Structure P
Amino acid sequence: MPQVVEYRVADGIAWLVINRPEARNALNAEVRAGLWDGVRRFNDDSSAAVLVLTAAGDRAFCAGGDLKEMAGTEMTVPPPDFLPHFGRNIDVPKPTIAAVNGVAYAGGFFLAQQCDLCIAADGARFAITEAKVGRGTPWAVPLPWLVPPRAALYLLMTGEPMGAAQALAAGLVNEVVEPGRLRERAGEIAAAIAANAPLSVRAAKRMVYATAPAMSKETHDLADEIWRPVYLSADAQEGPRAFSEKRRPVWTGQ
């Protein structure tokens, strides 16, 4: 049986590939465990200088959390180890690149956001859809550092998708390429980084993130506090339930 998350290394580049295209590469428990395993392997792999995170198929990079699974477990506040959160629950000193091949919604947006660079296929779309299902986004703390605050507020409050060209203009994406060129271009950029002096590359990454107040532990802790009542609300259960029952949610604001 194929693995739902694949890890391989070629020419100093680690490729971490979500392989659940039939479910739009949604983050069920098996995928989350595979991502943890892959990131840890990358950290420990002396043959890998750069990580490229991407996904199988051309429809979805990752459509976010598996809402049917969430509805079944009645998840409230996600545990601290729900996903590898670079710089927070796992340190990743080596450079990372997201190669976004389709929709990057909710948890998929998070995965793309946390990588150091982002290359997108021209049909890619980015959205923070949690407001549509009553869930929380404390992980979006760095977003106003990556894009202008009004772009961040639009994404967070509307839940509407942003196309690849818009994401490029906003600074969320480094390059937009044709779908057939996505992995090739991501590999080219990864190879250019891998050819450089590793201590210089890692120091550059550390320096840039050190300038961002949004990356501090205090700011992340405050975001967790702000979003905790949302996760514990009745609406946070109604959203995934309505999705699994294929109906519109009925919000109570409680």
Structure Q
Amino acid sequence: MGTPLVIARDVKKSFQHMGRKLDVLKGIDLTIDEGELIAIVGASGAGKSTFLHCMGTLDVPTAGSISVAGEELTTMSGTRLADLRNRTIGFVFQFHHLLPEFNALENVMMPGLIQGRPKREMETRARGLLEEVGLRDRELHRPGELSGGEQQRVALARALVLAPKLLLADEPTGNLDSKTSEQIHDLFYAVNKARGTTIVVVTHNLALAASMPRVITLKDGRVETDDRRAAIRPGDAATSVSAPVS
């Protein structure tokens, strides 16, 4: 076993819906080690995205505890949560949320610029990441000039630009065709292998999930199965991603 990066204990989450209490998470217990590559699967409504959002500090559990990189989320102020999120966690969503008025390079640079990092440093990091995801020749194109797969590659580069320890991806291939989905899938493997980034992917893509080293199945807000195995990768050396810029 490795060093724990995420520890979730009896995590519960409820919402109020039309005057009724809706229990989405009913007691999640999980430990995720540094460097793991994990798929979370389950039927719609099983609590996959809700748990991912709680783990990523985008939502707050109703009960239980979650720690990330040794810091307990449920006792943190909003300011400290935002700081942890910026330092430690990267996000890739089904809808990439790129800023349409900025080009690919500027979109990737944006998290660092918002933090006040030097523009030259962020431009170097962003240009390197775009090259690694195969978009060096598209860096001056705006999102509307890119395909869906290219936009998701930009979103992945943006998520990595501050070298997070934990990358959370919520249905990252949900809007993509099978070939493009496989390319994004290969990039996750390459990032995990080259950088040691811990990656957790919520997906309905069973082919993507089936080849991951660990697959967690949620059912009715609880962990139904937690399967660890050797991943089977058909195109293992297809994509190369460099180690992060220090």
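Observations on the structure shown:
- With relative contact order in percent (Cα under 8 Å, 6 or more apart) derived as 20, matching label from P, Q: P
- Label whose coordinates, when helix-only ellipticity at 222 nm (-39500 (n - 2.57) for each DSSP H run of 4 or more, over all residues; to 500) is calculated, return -12500 (choices P, Q): P
- At a computed 16.5 (mean count of other Cβ atoms within 10 Å over residues 99-106), which of P, Q: Q
Since every read-out is calculated from the coordinates, none of them should be taken as a lab result. As the structure is a prediction and not an experimental result, all values here were calculated from the model. Cβ atoms are built from the backbone, for glycine too; each structure is taken alone.
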